[in-house]
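Each structure below is given as structure tokens.
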Structure I
Amino acid sequence: MESKKNILVVDDSALMRRLISDIINSDERFQVSDLAMNGLEAFDLVTRDPRKYEAVLLDINMPKMNGIQFLEQLDKMKIRQKVIVVSTLAKEGAAETVRCLELGAFDFVTKPDSYMEARNVNFKQRLLASLGVATGVDIGIPAKEKEKAEPVSQKLQAKQSFSSVASRALYDVTAAPAKRTTHKSVGSGAKKLVALACSTGGPKALQSVIPKLPAGLDAPMVLVQHMPVGFTKSLADRLNEMSAIHVKEAAEGDVLKKGTVYIAQGGSQMRVVRRGSDYVITENANEPARGGLRPCADIMYESLVDLDFEDITCVVLTGMGGDGTLGIKQLNNKKNIYVIAQNEATCTVYGMPRVVAEAGLVDEVVPLDAVADAITKNVGVR
């Protein structure tokens, strides 16, 4: 039997430290090796031996040094740790959680609103699934826990950690590589679109892509980042502050405009439709998740199949699972597309780019810092 993964729990609440520790220690794959009451204590423990912990569970609001400050110090000292933020879904906490993800936090799990909710098996499953992904162990939930689990409502699904949800999605991608259509270059007056998909590690990766895009990009961009409801607006606002190109959370009825990035709303399925001479975004919060995902990149890509875009640049960045590949495969059968995938060395999780590459659908594999240039080169500038 493999040795247990060492976990550091950081929270200023003694009750929450105890509850989270009980959950972790109940799983034979993990053990809580240390506890910290704030970021300062955690930083001291981590800097003593950066290789001791396979994962760190981190609260945000703490005295002396909060979770954001802790991550900033790790980033400053170039210390790599798999950090899972345990956060609330309150709107006032969304920006802070997004900031943690930008600083390199691996994932986040919703912190329950009450002690009783924290004792619910759903929180336990989400926490252990996220830890399993972060530490690279089997993410399956023991059968005895599945038997005790209550059906998860749509509301609870929206609260799940985004990497653990994505990791459970199954993709019927055939082993045989797809037959690639020949990409045809089009002029500056053509109808062009960029469609990007990412998941685990996406918020940090997007900081290396979106701010590097020119304001005059000769196409609009639609973007799916796997996140629950309440977080994508903070992500969009943050990227907009950093970028020359305009970035916004997509809204029902948005008319696509060149030089604008539209980020799908968390908890909704985004499509592009044709209305008259315009291409318009639709957002459906009532549509079920596909493969546990809402938003789902496959749905976004599929919506483009029957539209009259003359050139679609598909971009797949870091993420668990294979969301996007089936949609891109359908586009490849009917449209003029160019597919850019992030390379393995720069991915937080080499899942989504690997699946699309192994399906034989990729034209160009590039490191993260070259993605923006690849997009701009293919799309052009007005």
Structure II
Amino acid sequence: MNIPILAWARTPVAPVGGALARCQPHELAAPLVARLLDHAGLPPGAVDSLVLGNALGAGGNPARVLALAAGLDERTPAITLDSQCCAGLDAITHACGLLALGQAQVVIAGGAEAWSRAPLRLHRPVDGGAPVAYEQAAFTPWRERDPDMLQAALDGARRLGLPRAAQDGYARLSHARALAARAAQAGEIVPINGLGHDAYPRALRAERLARMPAVAAGQAADGMDCSLSTAAVSPRADGAALLLLATPAACERLGLRPRARWCGAASVGGAPDRPMLCAVDAARAAGQRSGWPLQALDALELHDAFAAQGLAFCDALGLSPEAINHGGGGLARGHPIGASGAIALVRVLARLSAMAGAGTRRGMACIAGAGGLGTATWVEVMPC
């Protein structure tokens, strides 16, 4: 199945409390809707549906708020999808399902997360007493298989024998690539609050990395230090990314010229206590379903919430860290949960469209989610 992609755009990503801290999800994403429609030459009334991934909104329907804030017709249906980190990519898959089933002709889809503005979370007491604050929602019915995400990453690093030095080296590469690609990424970013680039990437020297404190300390069975340093963990962040998609019939009727094609997606489940490995399973499933060897892709993005995750992904799939995330990954950008997958896909599309050559270029975006979920999406960009 091939679904035409007309345009894509994202916001810059900024750590919690930074330049985007006062923005609600719809305030982040509404300028993206305007950019997409302007690029395609479409009026707001042409959009038949909006699907938005969001993980921290705590109820309500951020997609509907966005649709109204962006000036879409009040009759436009809007769906908010929450599969945590996978939500942005899953929202795009859901949008493609609407198009394939004839439920819509033109759809905007992606993810938006305003972590800085996320509601405070409290458990309602069962037998009276004061409410109890909590940080992480339950992702499984079993406490023993529902680890804190930081602990799950440390457990994975220890189990796989991923030394701190290798993790820090992976982080250094990610930040260096993000800094080097800053100018090239400007075209995919809609500035928000005066910020026109990802705010977090920075130069990391080996001496500085060695002095950074461990946010999670632990050793492998052989005594190897597998601790996670500050640099080896993607920071909490705010950001958004959206795609404009349409049916082939709508493109012909409205005189639209697609820039790319959504070709498929794979969504998988895995061990809930080993969530970071689910991106590996999703990438394998995507490679098998698409028939595209991962090593031959022109662009491969993994949203790497942890350096250990990126190393494990590359090792399991026979890739070098240099083969993924050419403009730096989520480790260097930050992690606006429900938007991270959509941001990775925008990065793939932007890289493919910037590549020289007359042939069709292929790419894939992958992400893992809390509770043991993984999603991968593959796309093509056609010759100009």
Structure III
Amino acid sequence: MMVFFDFQAFEMQRFGGISRSYAELISHLQKDGVCCKVGLKESDNVYINMFGAKVKPLYSAHHHFFSERNNIIGQRSLLNIITKALGHQNYLRNLNQEYCIKLLKKQIFDIFEPTFFDSYFLPFLKGKPFVITVHDMIPELFPQYFARDDFQIVNKKILCPLAAAIHVPSSKTKDDLVNILKIDPQKITVIHHGTPKIVKPYNKTQRPINSPYLLFVGARWEYKNFDLMLHEFAIIAKSNIDLHLICTGASFNSEEKRLISALHLTERVHHIFATDENLYSIYHHAVAFVFPSAYEGFGLPILEAYYCGCPVLLNKASCFPEIGGDAAIFFDINQRGNLAEHINSIYKLSSEGRNALIAKGKERLTYFSWDKSAKQLKQLYNSLL
């Protein structure tokens, strides 16, 4: 069996959950004897080495000049401006897309899997089945943050009815796909993500800060409820003057800085860039990882926290009960003060209680593995042949 994956996820992300999940799946499918081809000529995605693709790094005169060895302050931002101005993104899309079309025309594959929602491939399938992943239904469920003609919204409506099969990372995403797009549930297979691989440091005693802290990981878009998190933290911070909050992801923007200042948390809320080298320590030493998001397709940071021995506080919404199981403590983000109460409880937890919660997290991890995910996907592919 030959499965052909296209370029989209590995072109649009240098790193991120979508391309990472595909890299893991392709890698484990190959280990399970499935022949996988990725239609990619150039990419700077950090995960492509996982499946051994022979892909050239991004190259152009300006990429070469701004290579990491030049170590120019702000070079990434400046590179993005120059790339956009010179149209290199369009060049890259044309290069990778044309390569995929060339491979599609050769028809040397059994199943095609587009890694995002561009429908360019439809005229070239010639009857071959395609399988698509729907990671979440965020644009459809939060129309206040997305335009009606959003790329995902428009193209999901086109591709999902035409796909031979669809796989999703959670039952919640399946239910939303059925309810919103009226897709036959028999067409949708739930395949959970696997446990992430995180580098364990040699010195596990090294802490990001010396004070106890809560952890907020990743993006802070509106539905992620970061503002609500700050307000809840402000409540608990008054009575726990040694407790801090660490955030990863992008640096704080001006609006976030203003809110942090207005809540008198400037000295208590910190931003840290998470790297492969320090991610384990950031999780491991946290009082708890807090996930107040209103919706996620899966919630990979939950498994990251379990893996690193970090207690988890989850909003009782979306797929979180499905993924967190009995190893997490749940709160209601819509009930003011409820998160603060749960933070206080976990902060005051005895060593025995904390260790028991961490042990439950480790046990919960046994339900998720990329080997299992790849075997389920292989089974899905086989059912179409």
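Looking just at distance in nm of label points 7 Å out along Cα→Cβ at positions 272 and 304, which of the labels I, II, III belongs to the structure with the highest value?
Looking at the calculated values, the largest one is II.
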Exercise for review: Out of I, II, III, choose the structure whose coordinates give distance in nm of label points 7 Å out along Cα→Cβ at positions 8 and 280 equal to 2.6 when calculated.
Suggested key: II
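Bear in mind that the values in this text are calculations on the coordinates, not laboratory data. Computed from a predicted structure; not experimentally measured. Cβ atoms are built from the backbone, for glycine too; each structure is taken alone.
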